[in-house]
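Pasting the structures in now, so scroll down.
Derivation of every value follows stated rules applied to the coordinates shown; laboratory data play no part. All of these numbers come straight from a predicted model, not from anything done at the bench. Cβ atoms are built from the backbone, for glycine too; each structure is taken alone.
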Structure 1
Amino acid sequence: MPNIKSAIKRVKVTKAKTLKNSIKKSVLKTTIKKCKEAIATNDASAATVLKSTIETIDKSAAKNILHKNTAARRKSKLAKALNAANKK
């Protein structure tokens, strides 16, 4: 445990931010999983689920939870999966 006041605060702030980021990552992963399930089952609402998933991914990228290229790759992969499922 640090002795310096500013270092003590840094530890406290880092713990709080880590907790918030882990919650946001968990929500993101759950949203992506639900989207993949909707696409796999050819659900009629898969397009709307994809739209909300893309919004969640964009928000995560804006808040530096995901890198912007990672966000783009994940969005592209989901859209590609939806298009492939619609063609079948």
Structure 2
Amino acid sequence: MTQPRMQWKPNALYDVRRSGPVVAAVDGLASRIAAAAGDGFEWSSMQGQRRPQGRWRAIVYAKTYAARRKNANENTLVRVLGSVR
């Protein structure tokens, strides 16, 4: 029996990485982490450069001075990261 031939579409994986369910999953996790961290923490997301992957990524960061200070003293983002699913 012959093996089926697979033909890759050049943009297929790039398109999957920016599809609705992937973006929703990444954004949802980032928003839950920011909410669990408390006031002053925000998040943003974007698609990375295409070298070659172009993965969708999100960051959670301390926006206010009080949040930066809280994170520096208590490692808030590190502690929250393990507790959010």
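Consider the structures 1, 2: one of them gives 0.95 for FRET efficiency 1/(1 + (r/R0)^6) of positions 32 and 48 (r between Cβ atoms, R0 = 25 Å, to 0.05) as calculated from the coordinates. Say which.
Numbers: 1: 0.95; 2: 0.70.
Derived from the structure labelled 1.
For percent of Cα pairs over 20 Å apart, which of 1, 2 scores largest?
Values: 1: 46; 2: 49.
Between 1, 2, the highest calculated value is found for 2.
Quick check for you: by FRET efficiency 1/(1 + (r/R0)^6) of positions 40 and 64 (r between Cβ atoms, R0 = 35 Å, to 0.05), which of 1, 2 is greatest?
Values: 1: 0.70; 2: 1.00.
Evaluating FRET efficiency 1/(1 + (r/R0)^6) of positions 40 and 64 (r between Cβ atoms, R0 = 35 Å, to 0.05) on every structure, the highest lands on 2.
Any idea which of 1, 2 comes out highest on mean projected area of the Cα convex hull in nm², for residues 24-71 alone?
Structure 2 comes out on top.
Which of the displayed structures (1, 2) returns the greatest value of FRET efficiency 1/(1 + (r/R0)^6) of positions 16 and 56 (r between Cβ atoms, R0 = 25 Å, to 0.05) on calculation?
Going through 1, 2 one by one, FRET efficiency 1/(1 + (r/R0)^6) of positions 16 and 56 (r between Cβ atoms, R0 = 25 Å, to 0.05) peaks for structure 2.
Out of 1, 2, which structure matches -14500 when helix-only ellipticity at 222 nm (-39500 (n - 2.57) for each DSSP H run of 4 or more, over all residues; to 500) is calculated?
The correct label is 2.
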